[in-house]
Structures are given as structure tokens and as C-alpha cells.
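A.B. asks: Have a look at these structures, which come just after this line.
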Structure I
């Protein structure tokens, strides 16, 4: 990488860092390109050299962490030593862990510009978001006797809404990560068990 390429890379990083800080504090919709330029210390026109628009900037910001989470969830699903219920709890924990470690950006990473999971997404970040849901859907399906696609989607949505609701209840608390783990993880364990028990359970649920 030559000096010019390195400078461009560094400039892009500064812009993304400024956007992340502003999105976290003011919310995505409230932030303008001029705000990002001012925060980053560059001209308004410089932003457009690297990013077509604010949506493109959002994609560049969200895609890498979403893909890292997807890889982590996939590894949990492919673990040959885990039984179906353990895998479901594992991918749920992966998701909650990601949320707690990205508290200021969680809503932006998961919900801003999101599309329905049952349609083909137009944006790369929504392809990645839908992949997260597919991992959850796979884990749910493997724990339940579900053959109907609509039923599988419904059950998976119930699990996602449970996760999202739990996260949103605690994510803005003024507590350390360790304190939040101590509060959230026992609730997560119980809620997964309760939801599975309330559905048409199939497969081997014994974790012993």
C-alpha cells in the first residue's frame, strides 16, 4: 500500500469513527453529512469522495460487525459437541453478547434501514441481518418438530422478539458489562427454556 492509499484508508476510518459517534448520540435520522464532515474535520465534499450518501456510510459502518456476529453464530451451530437446545441457547447468547458489547450502536446495527426477513433484501447490510435471523431460525427448527415454513418463521420471530425485548430493556442501563451479564444471562437461559417448552418440542432436549 503506497502513501496515497494509506492516507485514503486513514481518512475513511476517521469519517466512519465520526459517523459512529454521531449516530450513537443523535440517532441516524438526525445526523446530516455536514455534521459528520464537521466532526471528522473534513469538508462536506470530502465525505462524498469516499461515500455515495449517508446510507452507503451506514452500510460500511454496520457490515463488518454484522458479518463477525454471523460467523460466531455459524460456528456455534456447527459445533458437533452441542445438542440442539444448547445450540439454540448458544446463538441467543452470541446475539445478546454482541448487543451488550455494542450498546451505543445496537439499534443502528440491527434496526435502522432493516427490511423484512421474508423478502430478498436490497442492501448488503440487510443481507447480513437476514443471515443472523436464518441462523436463529435454523437453531429453532432443530429444536422443534416444525415442517411448515410459516410456522418455522413464526416461531423464529417469537425468539427474535424475545431477544430484542430483553436487550432493549437493559441496553441503556448505567451498568458495567459484567453487571449486565449477571442480570441478563439468567433471564435469557430461562426464557429460551420457557419458549421451547411452550412450543411443539421435538428432538433430544437433554443437555446432560
Structure II
């Protein structure tokens, strides 16, 4: 699956109208509306905030007051033709006083997303399970070494009665290694799947 690595912003002006395209990575349908609302609030003084997104099984285009079919659908078309997923595109327009016409609007919104994608870092992502692995303090030094050797991505550590490691495990055989290291005294808990970069 291809997506954008990070939030990317691209600005340009045509006939005094300023267009700001924001590309936002999003891996969860439940976050879509909050993200869109955040940017509509950020650009609350804009004439239009048009949206297109493909996130998991959700796909939508919204013209936000522009003539029907001139904004959201052309934006969505660019995302689809670039085979992108888990991305939200928001194009903000500040009207400059000169009308672009339906054809001009369609081209402007399409180009906003296409040019933003040229600036964006496109990466391959895939679903990987996130686990919480709990071990005794006496094993942490060797466990940290194992993480490096096996190239395990650890996103957080908690130092409580024991140490909790939050790790993405592309290969669950790693748990056998942890079992051997800790004499089977470790605990594991599957949390959820996330889209992460290939070989990241």
C-alpha cells in the first residue's frame, strides 16, 4: 500500500485565488472527521475547504460549496490514479475575485493535489501487529541488543514493576527468542495492527 510519509503542504496561486493543498496520512477511519475539522478550523476564514480521502474502506469527495463535481472528485481521481491509500487531501481556496469557471476549477483542484504529491514523500506501508512485551529489569540490556539485531521497531518503553516494550513484530518468531532469553518469564499482549513503512 502506498501513502504519504508525513503531512505535506503545497501552495500556489492562479488568477489571484490562493490554493493550499494539505496531504495528511491517516490509518484509521475513526480519525477522519477530527482531522478534517481541525483543518477547517485552521483555515476557517477560507472561501472553501474541499476534501478527498481514501482511508481503509472509506472513500469520499466533498466540494464544500464549489460547483458540484469541480473539486472533490478531481482531487479523489488524482489519489486513485496514484494508487494511494490512507491519505486525506484538503484543498483550501482563498477566492481572489476572478472566477475560474467549472473547467478552470476542476483543473486547479486536480493540479493542487497532483503538485502536492510531487512534493510529498511517498512510501510503501503494510499492516504489522503491535505487541506489548513485558520483561524483568534484569533482561533489559540483552533485550535491547536483540531489538537491534532483529531490527525490531520499538515505539515506547514503560518502566514500572517490570519494563513494557511496545514493538511492531513483522515476524512473530521473535517471541520465541524472547522466550528463550527470559526463560519463559516474559508476558506478551497483542494490541492492534498498524500501517507502518516497509522495512522501517
Structure III
């Protein structure tokens, strides 16, 4: 799987002040760039636990006896660390947001660049998807999501429009979503507004703020 190289990798890991025999946690494993750098600095007795809820990340697992990759959301970190006997850790690293890999895989539905089914789930086993948010949320809940997570002042109008459109037929794809809201996407600013709309829906789908 193609993932981006982490920005400021060395500087970020420097901030952990790695102890050779320490226990560390990478809560957003992704392509494994941060984890590999941490392992370079750990001694034989060090331990690194990594979390990622996206099953695609499992293909980047590192073959190292000091490393454990857990295919779960980091909201469950305390439970799993206790299970593995790591009640105390020396440092935690998190690189939050969407990975370049998730944006680049069209069928995941994260990007405005592709026409794909509305999905946006980081954990593909979760029940709540972008489709459910757009097609099943009450108008006031849709408005709340768009305002709170997208900072869109036009949130009430956008929500009202989506509710009106879906009465005739479901908003199933990213292109359907664009077409439904076309009148609110002025030329020259459409990409910025779409990015805000997508961000709002994505944060709601993945409960990104609640897990922090």
C-alpha cells in the first residue's frame, strides 16, 4: 500500500526522547513511517505498540519482535495495552487526520477528486458511513454536523437541500452529493467548500473528535 512519508519525521520522533528500553505507542500507524523510526532507536528490550483501525494498514505491519500492531481504534488503547502487560508507557505519538492512501483510493469515498460511493469510513467494519449521514440524519442533525465540523455558515441551507433531494432518490455517490449542492458551490470556491463539506461528514462518520 502506498502511504506518504511522514512530514518532519526525525523531528517528531526526536520529541519522544526515546529510551532504548522504553515502551512507546504509535496510535496512528498508517504506512508505518513513524513506527519504523522509533524501532531504529529502541534497544533489544524496548517495545512499540501501534494502533490503526484501517485494515489496509495491516499490509504495512513490521516484522520485529519488539513490535505489536493492533487493528483497532486507539480509543481502546488503554484496554489493549493492559492486555499486553504495558500498563505504563514512556511516550505516545499520533499523526491525526486522513492518510494520503485513504484519499488516493477512490472507492473509499474520502476525496472530491473521484466519483465513488459515499463511504468515508476509516474502519470499514463500522456501520455508520457517509451514506447514512447524508441520507438518514434528520435535517437538524445534518445542519449541526456541517456547522460544527465544517464551519459552514450555510449549514442550515445545505442540510435542507440534502433532505429535499433525498426525498426523490438517495444521494449515493460523491458525484450525487456535488450535484445536490451545486447551487452552493460558486466557481472559484467550489473545491474549498466541498472540502469543508467532506471534512464535516468524515469527522462525524469516524467520530474523530470524540476519540481524542
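A.B. asks: As an exercise: helix-only ellipticity at 222 nm (-39500 (n - 2.57) for each DSSP H run of 4 or more, over all residues; to 500), calculated from one structure in I, II, III, equals -11500. Which structure is it? Please report the intermediate quantities before stating the final value.
C.D. replies: On the way: I: -24000; II: -9000; III: -11500.
The structure behind it is III.
A.B. asks: Here's another thing I want to ask about it. Assign the value 72, 27, 17, calculated as Cα extents along the principal axes in Å, for residues 82-185 alone, to the correct structure from I, II, III. Don't skip to the end; give the middle numbers.
C.D. replies: Details: I: 43, 34, 20; II: 72, 27, 17; III: 54, 28, 24.
Label of the originating structure: II.
No value in this document is a laboratory result; all are computed from the given coordinates. As the structure is a computational prediction, the values presented were derived from the model and not from experiment.
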